[in-house]
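Derivation of every value follows stated rules applied to the coordinates shown; laboratory data play no part. What you see is a predicted model, and the numbers here were worked out from it, not measured in a lab. Cβ atoms are built from the backbone, for glycine too; each structure is taken alone.
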Structure I
């Protein structure tokens, strides 16, 4: 009897231990991250509207809107942008005079509770992430590369190391030019990888699904820190989509960035000015070959709708782009298969902005197309094409990026591998344009565009 009781006691101890011991998740395999964003990610980011000052209630309001009005169309990420760990930041730039940072004992930033009340008692973003996940959406945050200066100055310990402190892994060289919160992490230093591991272990505990890491690609391409971040995400056990920022990412680093990130910025910040869109056409020419499943060249956030309630650029306003320019921007972003992140205040949407976000055929092209190609770009005329990988239908976009009031743009159907008569439909309006053979010609106004789906007739 005593023996049976001893055995029973031992079994109970083993069961209790197995229930209470935290199991380590196996690291992800090399390249597995590419399966986390098989189609270009789509969501909302707080930057264009709130700069570094967004608050929890505003994040929730945008999540509520997305869940009710946009989720069914494929929009799913809610991303809190820069400096969520500063209690007293400001609109129209950054408070770099007397910022009050919130940081833990291991030199890791924590959400400012006066802006994110659910972060109290050391909860971080756990409750906010849960709120967003319960709506069937995904949660993302922004971070700067490197280690906080305040962690270095106070020689804070690095979690997971044997006595290594923040001042042993940093360098003041190549510090971010426009925001002085962090120092560079020296990849070869003992403890460097452990620090990044500790950050992403924390983010995984919070329930983060997406991370935008700033000051990685330009003006210096920080190859070593990108690799540290890649290893840290793969080690944390939670699939976290990685976006590198800002641009322009150097084209000679295209292979490296596509082997480490799910998306990367081709340009600096894009705002509601026509020249920003013109520049996207110029820069994107180099990136078509790297537009592949799981890794996406990024045109930046979409500056449409209501911007700069407390933003970094300009006053509170509806986008300054004309309606034709807005169609042009959305047509380029969708046929190029850029990630789609709106920077506006979603609850302030008007009917036209909502139309741009919810065209089912355009978004189907964005998610299902393949073989994106630039047919030509010359004298203000641009033509881009792709094919639907499921139906075989052909997509075609035409742009007049010149100042001429109208340009006649012709595409030979043979250049689209189309030999028969075809039916062409305007994708934005749904109107059938007609039946064509050999070629297709449209007159496109200045700054305007056309987006078409082409079906071969039997």
Structure II
């Protein structure tokens, strides 16, 4: 069983529904055990020729099956609720963090890779938390208890089952490191392909104009081939894991059957005990088989967990320690005082001792060739980065003294290339001010 700290942290946001889903799963397990006991009694009576009281027992088996079906439906609905809660809260957390980081703080991350983490990675967390974790708890609790019950009936059978259970549970852990490495390689390949596809779609017009569609297609084909190789490599390790588990399950069951038959032949075990032993031997391995199935469903979440943790814990480019609320009745004065700034990784400074004043109530134009630092000035004004030296003030107060939200709310940016979200014009305009009336929207549109 692999328990990733980041995924366990996500699971804590839905303790109640996850707890209820686990309790219902335990109740379903109890119905399997009840059915096993009832069938053992039925077979024992048939073996003794006592068929008079079979009807009540068979009705009891039918009732157990119906109860299990109802519990199964309730458990699935509860698990879906728990998974949706985890998924929504995790995405909200990641999106809030992404918004707090600012555009310049994640220049090393590609949009397609971030999208893969936010969408596909979080979906994998859903399956891991809602299906794998409850089953892991059942698997940790049920087989040891059943092993004790088997030992009370036939100690030698318990010994055979115990060895098989140890092999089924801990044998695959020999490959955990290799599986984790293969999983990371698979996720990295998937992220790279997702990023390339998104960039190709967004820049299709440019690629066509430059005649570069063919070259980009070749790169995407190479990325796809790399993802295929990583997927196959991960599957090879996963199949070894599954094969070892299946070998332990089948071998342990067969060994228990042989011991039960030997015990019945020598008269050490009565007919009811023999049949019960056979039924419990199968039930010992049911949680392990179910865990293996849920593990494969939720492994995508484990692969994406490191990326999710990196995004959730990423530090913003600037600290939001300001306490002043930026409220200006009129356009304020803006000053840059001996400002120095160099972009990370750059050899030359973007701004080197820049000093100027944009007077209140007047239009100040800053012109210059591409790369002169015009966008950098705006970035520093919005505190997407802080200058290495010097000060930026608005209305006589340093920008660092304002809270980030209020500072950015007080500055309107009209970009040369405007991005429209897939929504109505009114919804796009209300992004900055959700409570704006239709009249205010019309006035803002006319002004723009």
Structure III
């Protein structure tokens, strides 16, 4: 069957633009009530019965029977064997990508992840102590496809942050293990790895079982069951974010070859039928050229059906009045991936305030960021880039305030605290400050 893709055609000058634009962006993040209830039951069961429940659900959902959860743990020797057995071209690509991801996150740690302090003139010390989490769990999807890149993007920043124990879970339906995923776990420094997936894997990490250790935080994307489970265990453990469908927004001035842009739109559309690909451009002829390339290239794509449904259902080609307006609309969308495909991307970058990652220039395809550029590919979706950031070293660290008040400083701060505490009616707070004054208040 030959598929066709018909993204919505919008123009900001149209009287119906706002309504059409809102309809294009609409996506319900509400999880099906049946999924929510099923996830709640699984979490409660794993919390109550531990390994026994995990084994039952793994056999039921993944078709993977086992006598014990320990039998589902991947040894370091098995991870290394998977790495050693890779074809040289894959092994070298994996190592090159890991090197770039590590280098970027080491720079990130130096920039924002170090402890600091200073002293007031009276000798009072104030500062911040940055320490890594003790143990984290990373969820790596493994149903419809394998994602070694997700292993690198989750485990390496945790490792750089100083996390000593990184526990990976990855579903292996019917026991089919992907060598690249196992090799990536070896390269990224994963401590322990289990062939577990779904809500039961999230529950095992959050609550701990006789075999799976309890973690402090869970990161990594998954299906609706995984997303629902992460929401429900938040508070017992930390989580990175709740990921929605993947998104790309291409902001083009018409100077990039249109087939490049068409393929960039495909690169997100092929993820999922709910993925969103949008082009913003002030050149109507160029938009027509991109549509022609979509029509020409689509039949050549192995995942043509998914791409066609994604572009026809949620895609859009939007004609803007100028590039300034395109930047303003981009800020309203706050996309996960934002490509500035123009001759002078640095002219427009200062106008762009909200995006998970910004890809500057025609040669910077989003796919490079997914695999090997260095910055993290775990990004906020569904407009949450307005207030959220990419996964990074800082997600695997916590901060403690440092306060050491000198005797001289206690005279100044104590008087201030006394006034405010009395004003709040908290006399013990006030007395604790007053006792340290050289002339205590009566």
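State the single structure among I, II, III that was used to calculate helix-only ellipticity at 222 nm (-39500 (n - 2.57) for each DSSP H run of 4 or more, over all residues; to 500), giving -23000. Traced to structure II.
A value of 5.5 was derived for distance in nm of label points 7 Å out along Cα→Cβ at positions 138 and 394; which structure in I, II, III was it taken from?
Derived from II, not from the others.
A value of 23.7 was derived for Kirkwood radius over Cα pairs in Å; which structure in I, II, III was it taken from? Structure of origin is I. Which one of I, II, III has distance in nm of label points 7 Å out along Cα→Cβ at positions 74 and 354, as calculated from the coordinates, equal to 2.1? Derived from the structure labelled I.
For which of I, II, III does FRET efficiency 1/(1 + (r/R0)^6) of positions 34 and 282 (r between Cβ atoms, R0 = 25 Å, to 0.05), calculated from the coordinates, equal 0.95? Matching structure: II. Using distance in nm of label points 7 Å out along Cα→Cβ at positions 66 and 82, single out the structure from I, II, III with the greatest value. Checked I, II, III; max of distance in nm of label points 7 Å out along Cα→Cβ at positions 66 and 82 sits with II.
Using the calculated result 6.1 for distance in nm of label points 7 Å out along Cα→Cβ at positions 362 and 426, pick out the matching structure from I, II, III. It traces back to III.
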